[in-house]
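Here, each number is a calculation from the coordinates, and none is a lab measurement. The shown structure was predicted, so the numbers you read here are calculated from the model rather than taken from an experiment. Cβ atoms are built from the backbone, for glycine too; each structure is taken alone.
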Structure I
Amino acid sequence: MSQIAFALLVLTAAFFIYKRYQFVRGNILLGQPSGPTDRKDERVRTMLRVALGQGKMFTRPFAAFLHVIVYVGFIIINIELLEILTDGFTGTHRAFSGLGSFYHFLINAFEVLALLVLLACVVFLLRRNVARIRRFHLAEMKTWPKTDANLILTTEILLMSAFLFMDAADGVLQTRHIEHYTQVGNFAVSQFLQPLLAGVSTSGLEFIDHFCWWFHIVGILGFIVYLSYSKHLHIILAFPTTYFSKLQKPGSIYNVKAVTNEVKLMLNPNAEIEPVEFNRFGVKDVFDLKRTQLMSAYSCTECGRCTSECPANQTGKLLSPRKVMMDVRDRMEEIGNAKLKNNGEWSDDGKSLLRDYISEEEVWACTTCNACANACPVNINPMEILVDLRRYLIMEESKSPESITVMFNNIENNSAPWAMPASDRANWINE
């Protein structure tokens, strides 16, 4: 009976995982086709260094150390998920115990890592909720984002605790030579929990062991389902995001091909140009963004390093690069949910990313210094989205702050940003 229940649990989780990931994929496909294919070897190296090797995390060593413990520990610990799945489907107990001393070594390693993950998550909870770290308490981190982070950390603490108490109950049952409990000896960490369970009856210990076993597998499957609803989707999407990330020099801005073609024809009416199709100049809504940019919004870890490095934010401006990425994701989710309610069809809701989510004040506050992209641990570039929003405002709506409009007029009339004719430019040397 338990094997049937286990199989149904796995199939149910697989169904919800499939549905949610299809939803996320559909949202990413709302954007314009993109994905550079040049310099593949360099892209692979970047992905391995930044996503797998956590290369950019270590600009802040303490947080990086804790993050690596959680990241590596949680992944390695869940290698044991293979044994849990085997036991669940076959009705065995510790199916891999036949590995002998190597099995004992693995479980000891898993337990040490479980303890380290537990302690790291406790520290992360204290950093987020007790320590007054500014980037964790900005406006965009209220309500759900704060709850999301705390929920994940609390879940990881409970999962690691369940794993250790499962082993502790198992260890006590081994000493009582209960049938079906394979003799594999004491373990590195859970042996210190065994005195807490020594007075519990055999049936009570079996209940604790079974409860912790089920809690662990339900928690893992639930975590995988919940993953795509939370910022922790970056665990998966960090790899393609870093692979497709910008390899050009920091601060370089791409030219719009349609504009480049016009310039070429102005300079040489006979110039050969590459025809290009486009809907509009710049970006008004998520449909105008590249698919890689939409994917990067789902990859955002909400760590706030970009915002903490942003000079505009530091000087009190409204702009927060983290909020820009969260706004892109929220707009995608809004459109995706509307399509679900309308049999997959999209009907214009009269809203857009610009103004309804990201205000003009935020767009013009950006200094284009590239600090946000440089700080991001997974190579997300909020600056490019802000530049594209500016393109729309200027090239589609002819709208810009007065100081910038004056500069444009001067360039048009004087071929320079200053309000003086070209003949007077060198007059300063006479002073």
Structure II
Amino acid sequence: MNRRAVVYAALLVVAAGAGCGSQRGAGGSRTLNWYVFNEPGGAYDAAVSRCNRQARGRYRINYVRLPTDANQQRELLVRRLAAKDPSVDIAGLDVVWTAEFAQAGWIRPWTGPRRAQAIRGRLQGPLRTVEYRGKIWAVPFTTNTQLLWYRKDRVPPPASDITWNRLIDQASRQGKAIEEQGNQYEGLTVWVNALVEGAGSSIVDQRGQVRLDPATTRRAAEVIRRLATSRAAPPGLATNKEDEARLGFESGRSNYALNYTFIYASAGEKKGFQPKIGWARYPRTVAGRPSRPPLGGINLGIGAYTRQPALAYDAALCLAQPANQVIAAEKGGLPPTSETVYRDPGVRKAFPFSELLRTSIQDGGPRPVAPAYGDISLAIQKSFHPESQIEVTAVVSRLRERLAKAAQGRIF
């Protein structure tokens, strides 16, 4: 089945799940549709059940499951919101969609007391993903970041201030790889952005305008090319995604891996492997400047065309409450966005590295918050791939040229 057919089939499923849109339910309650990816652990189902009980008939949340593929999720939401579909009451938004949806007028801003409720107690990293041009456009729900995982049965703990260059040197001497995601896809953008942010710059400014600092961009290119051409490069770096990197780490070919928290749960499924792995902060791009680890996650936005905005705001706040973040951590392995939740015993059990996780997310560097994020990401991918052939002296001009073409809607 081709991609268009897959998306069309998914649309039919979503349409069936949503019914005819927001409407009065049994007993006079109002149904609110929450469009979000199909979370397999049951965390989102539990959050919906909790909020429906707490609403006491004021509203009923209907969980409309989107595909697991982020591109398909976005396409389905964009089609509905571009058509001014009132059935989208609450939208589960990938952190990189904020500016696009806000600029298009597809989601409502959070203002006044609701804004204060949305940001209260949240970690700074996730908050950076919901802010665009001085306004808050969603409430942070779950988040994620990458840690530096290592084989503690083979190597000592990495220094807390270790740089990428020192890490590459150590792995090269050991004759073992550093697992990283180098395929020409979103994971490569994540890597590049973390390096640029860690060098002290950003690819876009706070208004969503592209700004390209030559020195920090070249520094990112130097690190990536150095790994790709060293003994520490994993086999298939240029085609690796998160799961290939996980498998490489579990196979024993590497002593280090940069990856999301799912790698720890996966390690528990391989007998005797989980006790062998340790964790450390994401490596620094440059000495003397703290790293800016990657940020992922899901934020909750309010559909611009919902017929029940007041109830939708209330329901979104309920879904994103600390108790539901605990459930998301325990059932889905999804890190919280509220600082206090990291002290919960259930979260500490799910994430033995919870304190490192909290500080990494607090200090995390968001990917570009810009309406044209998709084109920006593609331009980055094309400019930094394949990693072993990056021309450090030319990477800035090539990326700038591609970004300029993207802004004009031209193919690059």
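Suppose relative contact order in percent (Cα under 8 Å, 6 or more apart) works out to 19; of I, II, which structure was it derived from? Before the final figure, lay out the partial values.
Numbers: I: 19; II: 26.
Working through the options, I get structure I.
Assuming -19000 is helix-only ellipticity at 222 nm (-39500 (n - 2.57) for each DSSP H run of 4 or more, over all residues; to 500) as calculated from a single structure, say which of I, II it is.
Source structure for this number: I.
Between I, II, which one scores greatest on Kirkwood radius over Cα pairs in Å? Mind showing how you got there, number by number?
On the way: I: 25.3; II: 22.0.
Across I, II, Kirkwood radius over Cα pairs in Å peaks for I.
Here distance in nm of label points 7 Å out along Cα→Cβ at positions 354 and 378 was calculated and came to 2.7; which of the structures I, II was it taken from?
I
Of structures I, II, which gives 3.4 when distance in nm of label points 7 Å out along Cα→Cβ at positions 154 and 386 is computed from the coordinates? Before the final figure, lay out each step's value.
Working: I: 3.4; II: 2.4.
The read-out was computed on structure I.
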